[in-house]
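What follows is a set of structures for review.
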Structure I
Amino acid sequence: MLDKFALLGFGDGGWGPALLQGAFTTISIALATLPFGLLLGLIVALGKRSDKVVLRALATAYTTVFRGVPELLTLYIIYFGIQILLQQTWQALGLPGVFSMPPFVAGMVALGVVLSAFSSEVWVGALNSIQKGQREAAAALGLSKAQAFRLVVFPQLIRVALPGLGNNWMVLLKETSLVSVITLQDIMFITTRANVVTKEPFLFFGAAMMLYLFFSLISAWGVGKLEARSNRGFAAFGGATR
């Protein structure tokens, strides 16, 4: 039994360094995807609330597609399909060399568009909760629409959207395991390879489970702290008026 756990160590024959590298890759792609996906989701949400019919239709179609298509299929389409399309365009333009999309970039884009589709619904709900009078008051103070959004709407938007966005982050953290299929050496890629070499599935997949659980617990604690911080003013003033 001790010999088996030695496989997780950092000595000769231990997979400890590889597991740490895999954990670093998992966190790296999750952190790289988060701002991209949330910003794109906010843009889509603004499109869904636009006065222009075309923008609303495009935003609705976007969320319908990427919420309905399996994440793995989205990953395959972007990594293989989009890469082939870009390669053909590259050759048609007569550019030298060969275009190749790094697995990290493909994984970030694929997970990002899925995250944006789901987070857009959170943003829409949060935007709907901001009273119209807030924007009217900002306009009365002479603020432009951009200034009103940045200084008045967005701070309130974050407070309302944070619980839902926290759930999106937790889902994203687990969905990073999909990038192992495009040879990105994350936790699942390393543990799968270790299992093939050592024939110890329970040991290494159990280690993967503990790593994901550890990241989830840290994330839940961090999101809770952010929620408490964002609600300080509301609890002191808004909550007192109930």
Structure II
Amino acid sequence: MKKTVVIGANGATGRLLVKLLLQKGVEVIAVVRDSDSLANMDNHHPGLQIVEADISEISENELAHYLKECDTVFSCLGHNLTFKGVFGHPRRLVTNAVKKVVQAIESIDSKNKVKIILMNTAGNSNRDIAEKPPFSQTIIISLLRVLLPPHSDNENAADFLRLKVGQHHEKIEWVAVRPDGLIDDDEVSNYEIVTSPIRNVIFNAGSTSRINVADFMSDLAIDPELWDEWKGKMPVIYNHA
């Protein structure tokens, strides 16, 4: 049975991801700041282990302890949409978490590769390929990069995977999933996965239900062919109209 770690498991998408992973027969170590945030979940599920810890404060050694038996790590971290959440500390929450995960994996004495699956954003261009966002989008994103720390945090987290981990790491493979216009829905619906955004993410954004993001991310962990198709890439996910 596969075993995974989910960081940010108490978030809107993280909770759905944990639920779907368990339904698909995957064991989950859910790292949450407050275990009460998963109160409505089946805490007695035999495949679920809840670790109450702040990812910003957990030590690399402790994180490595949880990772050593896992083949996949998910990051569903995000900044709270409050003034403190957007402009307060830690401003590099996602980036620092990704770095800590990478360092923890590198410290583990194992020959098996670990997958890192990062929830990112369609507003972040994949600079490994020749993406050409509309000029209007480029201008606004440039402003957001300066004015809104969460956007630059998302960019830096993906850049760390692209540039520091790269395509040929001996212990790590990765995918950064880029949804557009996150919305809530109760059931998985039809969705499409594309290499690059097909819409202007500022002025003509599409929509992606969180449960579809969770479904795609969970499938990446368990479907070898899907993983081989997208590893080292930054796929964009949209709901079908």
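Assign the value 3.1, calculated as distance in nm of label points 7 Å out along Cα→Cβ at positions 33 and 137, to the correct structure from I, II. All intermediate terms of the calculation are to be shown ahead of the outcome.
Details: I: 3.9; II: 3.1.
Value 3.1 for distance in nm of label points 7 Å out along Cα→Cβ at positions 33 and 137 corresponds to II out of I, II.
For relative contact order in percent (Cα under 8 Å, 6 or more apart), which of the structures I, II scores highest?
On the way: I: 25; II: 20.
Answer by largest value of relative contact order in percent (Cα under 8 Å, 6 or more apart): I.
Another question about this same structure. If we compute mean count of other Cβ atoms within 10 Å over residues 49-56 for structures I, II, which one ends up with the highest value?
II
Can you say which of I, II returns -10500 when helix-only ellipticity at 222 nm (-39500 (n - 2.57) for each DSSP H run of 4 or more, over all residues; to 500) is computed?
The read-out comes from structure II.
Match the computed value 18.0 of Kirkwood radius over Cα pairs in Å to one of the structures I, II, and report its label.
II
Right, something else. Comparing I, II, where is distance in nm of label points 7 Å out along Cα→Cβ at positions 57 and 209 highest?
With respect to distance in nm of label points 7 Å out along Cα→Cβ at positions 57 and 209, the highest-scoring structure among I, II is I.
Here is a further query. For which of the structures I, II does the calculation of FRET efficiency 1/(1 + (r/R0)^6) of positions 73 and 225 (r between Cβ atoms, R0 = 35 Å, to 0.05) return 0.95?
This value belongs to structure II.
Please compute distance in nm of label points 7 Å out along Cα→Cβ at positions 161 and 185 for structures I, II and give me the label with the greatest value.
Largest calculated value belongs to I.
Each reported figure results from applying straightforward, stated rules to the coordinates on display, with no laboratory input. On a predicted model such as this, the values are computed, not experimentally measured, just so you know. Cβ atoms are built from the backbone, for glycine too; each structure is taken alone.
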